[in-house]
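Every number in this text was worked out from the coordinates using simple rules, so none of it is lab data. The structure displayed is predicted, hence computed values, not measured ones. Cβ atoms are built from the backbone, for glycine too; each structure is taken alone.
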Structure P
Amino acid sequence: MLNHDVNRGFRNRIAQGGALLLPGAANALAARIIEDLGFEAVYLSGAGLTNTYLGMPDLAFVSLPEIAQHTATIRDATDLPIVVDADNGFGNALNVRHTIRTLERAGASAIQLEDQKTPKRCGHFSGKEVVPLAEARSRIKAAVDARQDANTLIVARTDARATDGYTEALDRAAAFVEDGADITFVEAPQSVEELAGIPKALPGTPQIVNLVVGGKTPILDLAELDGMGFKLVLYANVALQSAVYGMQKALGQLREQGRMDESGPLAGFLERQRVVRKDFFDDLEKHYAF
């Protein structure tokens, strides 16, 4: 499912607008809430998908078919542009080509690839390893060549800050721009000074900053990050972490009190139906009644 108009609009928004808040969704329900609240795009988080779908940590347990399935499900649930975390592309350049084609058909507006070795790890975990630069560059070149819509964005992430230092991470990001990446993503800078230096070192190319609550990168306001020159401010798992907290809160109360009603810490029945557009499907059912 190639979404030419959505993809073109997303590319233009990034090029012409200020910093865009990009919340992560691990499933279609989270994507529905993100759209309902007025955000402009949604990010399918590999970590969030692994945590919610498998109940496991972000250590390369999800497969390409699983990511594609969830991309297609989110595409059916929202009209927002979807940025899809494709980990390290699931292999060499040929695998990357297949990954891009698969996720583009599933409805991705942008596809993120990273330079980690297999098995990859969450960007804010310790123990990461990156592939040699030549191999990383081959992935980006293959991704750029594989897309069928020129407005499908290729996001090139490097995790080299943790393994080879800040300067190497900037050098890798610059190389990815030479290879045709539309957006670069230096993962896990560790100070305000490092954050500020990323857009300065990579002028003319949109940058993602990933703010992980409890992670290694300092949390700054959207306006400050916009002033630094970042175009996408990613909160990949705020929805997930708040869902974990909410479930613990509500289920803990249920366990302690032995009952739950609408005064409890949960959305009401009607609000739940509104979020999943029950009225829309009721109207469809009436339209097709015989």
Structure Q
Amino acid sequence: MAKTFRLGTRGSPLALTQAGMVRDALMAAHGWDDVEIVVVRTTGDRVQDRALAEIGGKALWTKELDRALLAGEVDACVHSMKDVETIRPADIAIAAVLPRADVRDRLIGAESIEALPQGAVVGTSSPRRRAQLLRRRPDLRIVLLRGNVDSRLGKLAVGDVDATLLAAAGLERLERHDTGIPLSVDMTLPAPAQGAVGVETLREGPARDLIKVIDCAETHRCVLTERALLAALGATCHSPVAALAAWQDGEITLTAELLDEDGTAHVTGSMSGPAGDPLAAALAADLLERAPPTIRRLFGG
């Protein structure tokens, strides 16, 4: 390789760990001696005291990385795919998705949701987690909790909150194997694309083919189908939505849940078929048709 390949990433410990995973996979696949990791500070990293939905949504994690990629300052960007907005710039493509890790949430601060004290304070910035918690425990008080894993755990340790929820995949990648209690996906369906690390490149140019060799086709199919569901629903950062796609015997089974903000109303569904937009669109239409107005107003209805 004539020049060192450059990977753009956010600067949090988890983001750097995930960029290191991509770097190592590329070096192994191509026999490269080095891959440069370029840290790009995003607005989402700088603004920690407000919910993302109030200040620009998921683009706060990606727009600075997109600019660096489009300007040629990096050759590819590494993302947690659940944090990537559904509609992406036309010149940028998802070139690869690494094999998916544990998709579950972990509860930290109690042995179970039922074991939380009456009126316990639970910190999260996720509308999905908020709604799922309140559906099971309407007595809980949900407060905004943002920041990287260490800062959230620090706020829990000093008693700012009684409990929080974090993605199992991130905790595992940070080698916090014993932190928290995994929640079954049957009870707490994860966010679309949770547990998946993706790599974006320019749609045209040599980087896309260089990255493609580390792609996990099964994970990629599932993530694209979950993202297609978000697009078909017209979901935003305000929309409490959970989804999980599974690939087996040549077809996808897509399961999803829509909720209103406080979890008093919810609708679930599952469909199987070929991966891609038609399956996602069919499930989205079914869910929205069966959803009450309190849910539809948060989505495409």
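Which structure, out of P, Q, was Cα extents along the principal axes in Å, for residues 157-212 alone calculated from, if the result is 50, 28, 20? It traces back to Q. When Cα Rg over 2.2 N^0.38 Å is computed across structures P, Q, the figure 1.03 traces back to P. Taking mean count of other Cβ atoms within 10 Å over residues 29-36 as the measure, the highest value among P, Q is held by P. Computing helix-only ellipticity at 222 nm (-39500 (n - 2.57) for each DSSP H run of 4 or more, over all residues; to 500) across structures P, Q gives -14500 for structure P. With FRET efficiency 1/(1 + (r/R0)^6) of positions 69 and 149 (r between Cβ atoms, R0 = 25 Å, to 0.05) derived from the coordinates and found to be 0.75, which of P, Q does the value describe? Considering all the candidates, the number was obtained from P.
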